[in-house]
Structure P
Amino acid sequence: MKILVTAKRVEDPESKIKVKPDGSGIVTEGVGYKINPFDEIAVEEALRLIAKHKGEVVAVSIGGDKCQAEIRHAMAMGADRGIWVKHEGPADPDLAARLLKAVVEKEKPDLVLMGKQAIDDDQNQTGQMLAELLGWAQITFASKTESLESEAEKAKTVAIAVEGTVARVMREVDGGVETLEADLPLVITADLRLNQPRYASLPGIMKAKKKPIAEMSPQALGVDTALKVKVLKLSPPPSRKAGVMVPDVATLVAKLKGEAKVL
């Protein structure tokens, strides 16, 4: 089995994000970066599947030179090799999906595992677009159930299982969890509670330095990098006003109606 997983480079949520004065983007100086947490969950699930079914895990990332660090992180966790699609400019979900489609057509994996969304733009679109472009089935929001009573039951629960050419996936829906089946090849997007990613061990980090990363370009893949969605302007959220004490319920209700307009 071959599994392709994504490893997007995103801003570390622990960093303080500031918008540029002209609204053209964020201030990148002093901002830390890491692998998208949802993609890290997808990498972990791919490694667990390969441990059962044998094969290889291929990590792919789209971006500038520095995104190779996220590929190395995936390989330090256990991925076998990496693919770097070198693209210095912005990428909307449509472009990301088209680039991934070209990589998939080259690699011909049995399964594509990716985070349900990236925490930098929270679009939650690329996985669905990729499946549509490939003409593959898709199962989104793969997750473990939280309704089981004991930790032992939770540990035994398999959220993604592959038997032959069929995958069975547990996914979150409003008010609960459902289990779906689909034929391979398949695109699966990982939700937050799917698993707990492993830490990269020191031997894993050392091995990752020797694992190969193949460089590709949009031009070599035959993909037009024109964007369908452009960010016109960024603006910080409005600053919160200081709280005030009210003397009685009547005043509170009046403020909720007149000022906050929530009643």
Structure Q
Amino acid sequence: MGADPTAIFVGLGLPPDVTTDWLDALTDGFRDECALVGASVAGGDISRSDTVVLGVTALGDLGGRGPVTRAGARPGQVVAIAGRLGHAAAGLALLQAGRAAPVAGPIPGERNGRSGGPLDELVDAHRRPRPLYACGPAAARLGATAMLDVSDGLLQDLGHIAEASGVRVELDPAAFPVGPALAAAARELGADPLEWILTGGDDHAFAAVFPPNVELPDPWLVVGRVTEGEGVHVTGRADASGGWDHFRDSRV
């Protein structure tokens, strides 16, 4: 919504056999991620549970600005993304196909002595997303009229904007870059990398709608436009569906 992150509250349910080492690693992760944006763990609750249950509430400061919701897109505006798309989905596909192994040890991005090959990069993306947090407030200052993070797949999440705004979103598949890592994974698995880009959401990129006259800086990339109508449509594709539906148990 364009706010600067300030704090998180953590609700945690734990079985009695969870080790302190595991809990220390979890809290280290919270600390490290909060440090990226100058936020902190401000409180929460802990209780006993049969399984690990984790709920996080994030707070932010709009600095006097209004929130950027899903409902502000208007015909004639452009759709842009910031951050990588499809990497985490490709990493998951590699793991599920047995073409890569889960990596134990240091967090991705640290100096851990790994080869850093393209397939490793994708598995790392699945294990630890790296959202471009600063792009949210920056997009609000640039005049974004609608925005969300891509957590459930670009098609699924832009569908929320289309529905809330009462508009149609048209995407240009040629606008999405396919980098070396995605291309390598697609060859390895015989897959279409565009499917990962359009339906894989765990990279947590940003998608936003801007007035057409806004000059967008890097890393924003225009990938479509808003028109009259409804739903999300991809040029040259009969079916523009897919992504994670929280009320089903598989990708749809």
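Values in this text are rule-based calculations from the coordinates and carry no lab data. Since the structure is predicted, the reported quantities are computational estimates derived from the model, not experimental observations. Cβ atoms are built from the backbone, for glycine too; each structure is taken alone.
Numerical summary
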{"item": "Highest-scoring label, criterion being relative contact order in percent (Cα under 8 Å, 6 or more apart), among P, Q", "result": "Q"}
{"item": "Entry that produces 3.6 once distance in nm of label points 7 Å out along Cα→Cβ at positions 143 and 183 is calculated, selected from P, Q", "result": "Q"}
{"item": "Read-out semi-axes √(5λ) of the Cα gyration tensor in Å, for residues 135-230 alone, computed value 31, 23, 15, structure in P, Q", "result": "P"}
{"item": "Structure from which 1.02 was derived, Rg/Rh (Cα atoms, Kirkwood Rh), for residues 71-198 alone, options P, Q", "result": "Q"}
{"item": "Identity of the structure behind 3.7 (criterion: distance in nm of label points 7 Å out along Cα→Cβ at positions 7 and 23, calculated), options P, Q", "result": "P"}
{"item": "For volume of the Cα convex hull per residue in Å³ computed as 197, the structure of P, Q it came from", "result": "P"}
